[in-house]
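Below, each structure is written out as structure tokens.
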Structure 1
Amino acid sequence: MEKQSTFTTIDGYLASLPHDSRLIIEEIRRIVKASVPAAVETISYRLPAFKLDEVFIYFAAFRKHIGIYPPVKGDTNLQKDLLRYRGEKGNLKFPLDEPIPYDLIGRVAITLSRERSRH
């Protein structure tokens, strides 16, 4: 990914990624759209994101992992399933050298959209 670039769309962000990372981010984008159909794409804090009334999920490609923010709080079973992917602050880090658990990412999108809509 290009450093210091300011993207105005997720397509612009995707265009800056290496092929393998782009495919993963495109699939995450598709999953979030399918899981939360009312969500609207946006760029926030220079990251791809989806919002309802407010942003509920951010995702990004890094050199060695895919990051998803913010941390999931409410669903205890989901939190257990995500334990191995938790970063230092609770954000999720999916290593690029392992299969990406897209089913979990769909559950994360739904849970975060519900958590954020309660506020």
Structure 2
Amino acid sequence: MTVHAHSIERIRQIAITVSDLVRATAFYRDVLELPFLFTAAGMAFFECGGVRLMLALPEESVPVAASILYYQVADIAAAHSRLVERGVEFEGEPHIVHRAETHDMWLAFFRDSERNLLALLSEVER
């Protein structure tokens, strides 16, 4: 397969619209412990495994709503426990959502400080 200059290679940045930038920045930095990069004009940026995450105050045409972001973790039970200790309320326990031939896919859903739905995802080898 030939990769062209115009081909999409990977996700580089994801924007999440928030109503309280200070509160959201604290959640992503202090609770989820994502590496904080910088702030600029109503936005805060974080590094997440090669994908930049941007938190932004809403523009007139953009409502406060987001797609679900799935954060990959090696040990979902440990990640779940750590976040519960930090005050995160999950919408259920980690659970298997798919059994593949070589691994099981686990998910655990939770909400950030702005009520955006997020998830932990772990692919556990059998």
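Values in this text are rule-based calculations from the coordinates and carry no lab data. Given the structure is predicted, the values throughout are model-derived calculations rather than measurements. Cβ atoms are built from the backbone, for glycine too; each structure is taken alone.
Here are a few things to note about the model shown:
- helix-only ellipticity at 222 nm (-39500 (n - 2.57) for each DSSP H run of 4 or more, over all residues; to 500) from the coordinates reads -3500; which among 1, 2: 2
- Entry that produces 2.5 once distance in nm of label points 7 Å out along Cα→Cβ at positions 26 and 98 is calculated, selected from 1, 2: 1
- When Cα Rg over 2.2 N^0.38 Å is calculated for each of 1, 2, the greatest value falls to 2.
- Parent structure of the calculated result 1.4, given that distance in nm of label points 7 Å out along Cα→Cβ at positions 74 and 90 is the read-out and 1, 2 the choices: 1
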